[in-house]
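See the structures that follow.
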Structure I
Amino acid sequence: MMTSVIRFLICSVLLVGAACAPAVTPGTAPADSRPDLQQTLEELVVGFRGEVGIHVLHLASGEEAAVAADDTFPTASVIKVPLLAVLFERIEAGDLSLDDEMTWHDSLAYPGRDITAQLREGETISLERLAFLMTSWSDNTASLWIQALVGGGQAVNRWLATNGFATTRVNSRTPGREADWEVYGWGQTTPREMSRLMTMIREQRAVSPEASERMYRLLSAPFYSAEALSVLPPTVQVAVKPGAVRRSRSETLVVEPPGGPYVLTVVTKNQEDDSYDHDNEGWALIRAVSLAVWEHFVTSP
C-alpha cells in the first residue's frame, strides 16, 4: 500500500513539473506566442521614402525573416567587413602580420576627418592599429590603405567569389567596376549575403577559427553606437559594422542575448532624406528594426 502511494506522489510531481517547465531557453519567448516577425518588419518599412532591405536570422533556432534580402544595395562602410576577412587571409598566408609597421605618406590621405590622416609624413603605424581604426572608427583612410595592402579590390572580390558571395563586391579603385561604382559607390551587397558573412565570422568559419575570433573581437569594439546598438542593453555583446552615404544607411550586426545569437542586416538606398541628422529616416528605421528584433527574440511574452 505504501509503495503505491509513493509511486502516485512521484508521478504527480513529474506531471506537474512537466507542465510547468519552461518550453524555451530562459530569456526567450516560446515561438508560438510571439508576434510574427515577418509581419512586424513589413509594417515597419511601410511609408519609408526609399528602398529597404532587411535580413534577420536567429542562429540557434533558425528562425528567419526578410524584406528584399536578395536585392542589391550600397554597402557604404559595411564593405570593411570583407576587407577585414581578406586582410586576415593574407595574415594567415604569411604575407602580412598584425605587427607590421606601415610607413605613412601624405598621398595616402582620404578626404574627411580620419585619425590615420593625422599622421605625419614618414611616421609608422602597426597594421593591427590600422585594422582597429578601420573597424571601430570606420576610418576610410585606414580602410583604403588596407584594401591596397591586400591586393586591391580585385583580390577582395576573388575571395568573395571563391566563398560563394555572388553579389557582394568592392567597386571603388577596382578596374572594370567603374559602372558599378557609379550606382553603388565603394561596395555593393545584399542583406542576406552580409548576414552570411557575419555569421561565418561568428561561427569561426571565415578564413580560420583563429582569424574569425580576432575579427569578431575587432567588430565587437565599435566607436559608433547611436543606431542599432542604441536600443539594446549596454551589457549585451554585439559585433557590428555600420555605414552611411548621402542616400543610404546600412548596419550589420550579431547580437548575443541569453537565448542565443541572432544576426541582423538593414540597408537602405535611394532615400529621399539625405540629411546626416540623428533623426534621418534611414537611421530611425535601423533603430526601429533593431528594437523590434530584440523584443521579438528576447522580451516577447
Structure II
Amino acid sequence: MITLLSTWTFGLSLGFVALGVFVSYRLFSFPDITTDGSFTLGAVVAVVLITAGVDPILATLGGMAAGAVAGCATGLLHARLGIEPLLAGILMTTALASVNLVVLGRSNVPLAGATTLGTRAEACLAPAFRTLGCDDAVAGEAARLAGVIALAAVASAALYLFFRTNLGTAMRAGGDTRTMAQALGRDTGTLTVAGLAIANSLTALSGAVVAQVQGFADVQMGIGMVVWGMASVFLGAALVGPVRLGGALVATLAGSITFRLLVASALRAGLDPDWLKAATAVVVLAALVAPQLVARRRPAAPTAR
C-alpha cells in the first residue's frame, strides 16, 4: 500500500512538469528544453529558502518565480533575438546548470528536520487517515498524496480559468496560428514569453514539490525531465483521445501518474535501472504511434450521396 501511494504521490508531483510541457508544446508549439534546468532551479531555490527558515509555501512560490524568470529569458532569446526555440532552450539550460550549483552551494542538500509541504500535510491530514484505520506509515503517505492532489487541483483549475480569459485565449491563438494573431494586432513575441514563463513556473513548482517529497535537492535531478513531460502529455492524449482544454489538463496529469506506474512496475519486474531511459523512449514512441494505428484501423465514414 505504501509503495502504491508513494508512486502516486511522486507521479502526481511530476505531473506539474507535464502541465508545463503541455503549455509550452501543445498550446504554444514551442519545444522548450529549459524544462530540465527550471525543474532543478525550482527545487534548489525552494530547498535553500526552507533551510534558511522560510515558510515552505513561500519557498515553493519563490521556486516558481525563479522558474518563471528562466522561462522569460528563454522566450526573450527566441522572440527578441531570433534564436531558434531548441537552441534558446539549450542555451538557458546550460546556463542554469551553473546557476543551480552556485545557488545550492554544493551538489546535494538534504531537508532532514526541516518543515516542508510534506510534513505540513502530514500534520494536518494524517490524523484523519488514522481515524480510518490506517497505521502511521500509511496515514503519513496518504496525507502527502492528498496534499499533492489538492495542489494539482488548484494548479489545473487556475490554468483552465486563465486560458479561458481574453488574454489566455489570445495566448492560445498566438500559439496555434501566429499569422492570424498578428493580423489581429497581437504581439506574438510577448505572448510567447508569457507562455514560457507560465510553463517554466509549473516545471519549477514540480521541482520544489519533488524536493520536499523526497527530502533533498540535487543539481542533477532535472536531467530527463523534458522527456518525462513529453511522455506524460502524449500518454495522456493516447488514453483519452481528443478532448477540450479541461479534459486535456486532467489527461496530462493522468498520463504522468500512469507513466510513473509503468516505470515502477518495470523496476519491480526486474528491469535493470541502466535500461530505464531506453524504456522511457519506448513508452514515448508507443504513445506517439498508438493513436495513429488506432485511427488507421477505424472504418472510414460512409460518404453522403
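If FRET efficiency 1/(1 + (r/R0)^6) of positions 70 and 118 (r between Cβ atoms, R0 = 30 Å, to 0.05) computes to 0.75, which of I, II did it come from? It would help to have the intermediate numbers written out before the result.
On the way: I: 0.15; II: 0.75.
It was calculated from structure II.
Now, a different point. Who wins on relative contact order in percent (Cα under 8 Å, 6 or more apart) among I, II, i.e. which is largest? The partial results should precede the final answer.
On the way: I: 26; II: 35.
Top value of relative contact order in percent (Cα under 8 Å, 6 or more apart), among I, II, belongs to structure II.
Taking 41, 23, 17 as the value of semi-axes √(5λ) of the Cα gyration tensor in Å derived from one of the structures shown (I, II), identify that structure. Walk me through the numbers on the way to the answer.
Numbers: I: 41, 23, 17; II: 31, 26, 19.
Computed on structure I.
Out of I, II, choose the structure whose coordinates give helix-only ellipticity at 222 nm (-39500 (n - 2.57) for each DSSP H run of 4 or more, over all residues; to 500) equal to -11500 when calculated. It would help to have the intermediate numbers written out before the result.
Working: I: -11500; II: -25500.
It must be structure I, since only it matches.
Still on this model: To which of I, II does the computed value 2.2 (distance in nm of label points 7 Å out along Cα→Cβ at positions 190 and 286) belong? The partial results should precede the final answer.
Details: I: 2.2; II: 4.6.
For distance in nm of label points 7 Å out along Cα→Cβ at positions 190 and 286, the value 2.2 is produced by structure I.
Read-outs: derived from the displayed coordinates by stated rules, not from any lab. What you are looking at is a predicted structure, and each value in this text was computed from that prediction instead of being measured. Cβ atoms are built from the backbone, for glycine too; each structure is taken alone.
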